[in-house]
Structure I
Amino acid sequence: MALKLGAYTACLHDLTLAEALDVLAANGLTSVEVNTGGFIPAPHCPVDQLLSSARARSEYLAVFAERGMELTGLNCNGNPLNPLPGVGPKHADDLRRTIRLAGLLGVKHVVTMSGTPGSDPDARYPSWVVNPWDGVYLDVLDYQWAVAREFWTEIDALARENDVRVAIEMHPHNLVFSPVTLKKLVDDIGATNVGAEMDPSHLMWQGMDVVACIRWLGPLVFHAAAKDAAIEPGVDIRGVLDTSFTRVPADAPGKVPTGYGFWCNAWPENPAWRFVAVGVGHDGAYWTEVLRALADIDPDMAVNIEHEDAAYSRTEGLALAAKNLVEAAGAL
C-alpha cells in the first residue's frame, strides 16, 4: 500500500466534475475529495439526488472509476454549533446528510470542523476563546464544551451507524483547533468514529510542530490535507492572532460565503502569515517527513491538496502543489 495523493476540488468549482477530475489526473493525482455543504456550495456532488437514488450513486462513482480516481472524502466544513439560525442548523443538517451519503457511497471519511457555539445560551453569535487566563472565559468554555459534547455524541453515533469516520479539521475559531482540543473531544464523548483531519497549514501558523502533532495523535489521525503556510514579516508587529481583516464590498465578485449574509473577509496587506502552495512555505524534505509520519499511522491514508495560495491561479497552484507533493512522497 501507499499514501493516496489527491486534491480537494473546491478550487475547481468553475469546472464540471469530469473536467476537475481530468485536471487532477493530468497532475498525477488519484485521490479526490469533494464538497457536500457547509460554508460553500457543492457543484461536484448533487447530494439530494445521490441520497435518493442508487442508480445515481452508481453513475456518480463511475465518473471517478473511469478515470482511475478514487473518491476518498466528502468535505462539509462549516460551523454546526453556530447560534445564528441561518448558519448552525443548516451546517449541522449538511453534516448529517453528508455522513449518510458517505455510508451509501462507501466513502469512509467525512471532513468537517467541530464548530464554535456562542458564549452562553442567550448568545447571538459564536465566540472563540483564545486564552482563558481570566476566569470568566473558563465559564464560557464549560458551556461551549457541554454544547459540543451533546452534538458530537450524536454525530459519533450517526457515523458509527453508517460505517463512516468523521475527521475534524483543527481550525482556529473552532472549539477544536489543536491536537489537545481534538483529543479532549474524543475522550469526553468516548468517540469511536471521530478523529482528526491533519491539515498542517493551520498548525503551522499557530507555531506547532506538525510531525510531533501527527505522532502525538497517532491513530486518531484519519485523513489528511496537503496545505502549506508561510510566516510573513508582518508577524513582527501583528503576531499570529491578528484581527486586522477588512470587509469585502457587498458587490465584489467571487465572494466566499460562510453563512447566510456572511462572507470571508479580506486579508491585511502586510499579513503575519498566509496560505501557500505545498513546498513554498516548507521544503520537500519537510513534507517528506510529514508524509512519513502519516504513513506510519496508515500507509493507505488519503492526503488531498487544498489549494488556497492567492499568488497562483487555481490550476497553476494545484499543479505546483501536486509536483512538490509527489516528489516528497517519492523520497519516502
Structure II
Amino acid sequence: MGFDVNRFQGEVDEELICPICSGVLEDPVQMSDVLQAQVCEHAFCRLCINEWINRQPTCPLDRIPITSAQLRPVPRILRNLLARLCINCDNMRYGCQAVIKLDSLVSHLEECEFNPKRPVPCEQGCSLIIPKDELKDHNCVRELRSLIQSQHQKLSDMKRELGEQQFQINEQRREINLLKDFMRAMRVSNPAMRAIADQMERDEVVRWSSTLPRARVTRWGGMISTPDEVLQTMIKRTLSEYNCPPHVIDELMENCHERKWPPGLNSLETRQNSRRQYENYVCKRVPGKQAVLVLYCDNAHMPEDMMVEPGLVMIFAHGIE
C-alpha cells in the first residue's frame, strides 16, 4: 500500500499516485517496490498490482491485458520525483514536527526521538536494549531471567545438534575404516588398488599434519635420543588421542629412538655435524608434550640423510615452544 496523500506537503502529481490504493507510490529508495506496466506505462505499488493481476490480469486504468512478467521498475525520473516529495514523519502524532524528503524517511525514522519503537538501553540496571514504549512495563529481573532461559534453550539445542553431528562423524569414520580395511586386503593381489590405497594413506597423514600446531625447538641440545618405554608409551597414547592415522602410529613410535633415525641423526657425532640443518625442519607439536613430529610430508625439502618415512618423533627434556 502507498503513502497517505494527506501526509505530504503541497499537491502531489497524479502520476505519483497508485491508481489502485490511491496512495503515493511506495518507497522510492527500493526500485523494485514501484512497478510500471510496459505496454501502457502506468505505475503502481508492487503489492497493489500483484494482488490485482492475481484476480484480473489487466491494467486497472485502461484494461489492457498485462502479466507479472511485463512489469518493470519505473524510470529514474519518476523515482527522483518521488524522492523529492516532502512528507510528515510517521511519528507526528507522538510530537515529531519534522518534514523530510521521502527518500530520507527511513533513515530519519531510525533516529527519530519521538519513535515509540526506537531501541534504547535500560537504565535501571540490566542495560538491555528495548523499544522505548516498553520501558514503563520493563522489569529487569524478569527480562534477564527470560534471556537466561532462552540462552539455556539455545545451548541445549546446540548440544543436541553437536551430538547428532558427532554421531554422523563417527558413522562416517566407521565406514571409511571399513573401506580402508577392504582396500588393504585388495592391494595384496591388485597392484592398481595398492597404488590407490598407498596414496590414500599418504593423503590421510597430510590432512592430519595440517591439524597440528607448528612447533619451534629452542634447545636442540635437550633432545632425548634414547627414550625409555614409559616416555614412548606416553607419546604414543597422545598421538592416538589426537587421531594419528593408525597405519603410521607404530612406525612413528619406532622412529623416536636414534637406532631408527636416518644417517644424519643416528649418533651423537652425526647430530653435532648436522646441527646447522635442524632449523630447516618443519616441526609439529605433539599436543601437551615436550615432543615434536618431523613428518616426511612436511619435510620433502630436507636431505635424504636427515629424513625417514613416515617421519620422526623427537622427544625433548625442555626447549619446545
Structure III
Amino acid sequence: MNRILGLITMVVTLSFSAKAQEYVALNYSFHKGEVFELEQKSKSETYMTVNEIVQRTTRDYNNVITIDVTSVEPGKTILTFRYKDLKFNFNAKNTNIFVDAKVTNDNEPFQAGLKKVLDQPFTVEIQTSGIINKVDGLEAILDNAASAFNSLKKDEQEAYKKLMKDQFGTTAFQGWLEQLLIMYPAHGIKTGTQWEENVPLRGGLIGRIDLYWNLQTWDAQTAKIGGTSKINTDKVQMLTLDDGIKATAEISGSTSSNYLINRSSGMPSICVQNTEMSGNYTYKANKAKRIKHDLKVPVKVITNASYKIKQMK
C-alpha cells in the first residue's frame, strides 16, 4: 500500500514538474468584429509641500470604455475606443470639479467638455506583442470638446484645456495604456520566466519607465502574471506645471501589478495596480509668479487602480 501511494505521489510530482517546464506562447490575438468593455476605477493623491504648506490634489476616475476590433493585419490590430461612461473628480486647493459626463450641469464647464468626448471614436494601433504603435483621433475629439469653454475668460479657457489634455490627451492615454497592457515576449516562456520592456514616461513628467513581468501560473484558458515597474524622471528637463510654473523634477517610484490574463485574446480580465512616487520639483525663479529664487518642493504621489476587461462579442 505504501509503495502504491509512493508511486502515485511520484507521478503527481513528475506531472507538476513537467508542467512547470512546459513553454507557453502569450500574445494578443483578435478577430475583426470582436467587442470588449474596459472598466476603470482609480484614485490618485498628490502631496506637495510649498513653503512648508502641504497641498493635496486628488484625481478619481470611474470610466467605461468599449473597444471594437476594426482591423486585423499580420502583426498588428486596429482597435477603436469609445468612452461610454466617464466620471472624473478633481480636487485641488480651493477647486473641486466633479464630472459625470452623462449628466448636464450648466454650472460646470468641464462637464460640458467631457460630455462631448462620450461615444466619440479614436483608434489604437497595437502589435501582437502589446507594443502600441500610435493613438489616432483623440486630439481632434479634445479640440472639439474644448469649444465648451469658449464663453469663459481666456485664462479660464487655457486652464480647462490644460486639465483636459493632461488627464485625457493622447500622450496621457498612451502612457496609461502602456502601463495597463502587458508587452509579451516574442518567444515562448515557462512558469517563473521574467521579461522586461521600457517606455517613455508620458503625460506631464518626462523620463522613463522600466517594466518587468513574470509568469506565475497558467492553464489552457488563463495566465497569472505579476508586474513591477521602476519610474524615473529626467531631472534636467523643464516642465510647465499648473499655473504656468516652470520646474524640473527629480522623482522616482515603482508600480506593482497583478494580472489575470484571458489567453484567447491576451487581454487582462482583471488588473490591480498600486503606484508610489516621491521626490522633488524645483520651481524656477519667476517674478511674475512671485517665486524670488529656485524653490525645492517635495512631492509624493500615490495611485491605486483596478481594471476589468470582458469580451462582449
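Supply the structure label, taken from I, II, III, corresponding to Cα Rg over 2.2 N^0.38 Å, for residues 54-117 alone with the calculated value 1.52.
Values: I: 1.31; II: 1.63; III: 1.52.
Going through each structure in turn, the value belongs to III.
Figure out for me which of the structures I, II, III the number 4.9 belongs to, where distance in nm of label points 7 Å out along Cα→Cβ at positions 78 and 142 was derived from the coordinates. Before the final figure, lay out each step's value.
Working: I: 3.2; II: 4.9; III: 2.2.
Answer for the origin of the read-out: II.
Suppose you compute Cα extents along the principal axes in Å for every structure in I, II, III: which one lands on 99, 59, 40? Before the final figure, lay out the partial values.
Values: I: 56, 48, 46; II: 99, 59, 40; III: 85, 43, 34.
Clearly, the read-out refers to II.
Every read-out reported here was derived from the displayed coordinates using simple, explicitly stated rules and does not represent laboratory data. Here the structure is a predicted model, which is why all the values come from computation and not from measurement. Cβ atoms are built from the backbone, for glycine too; each structure is taken alone.
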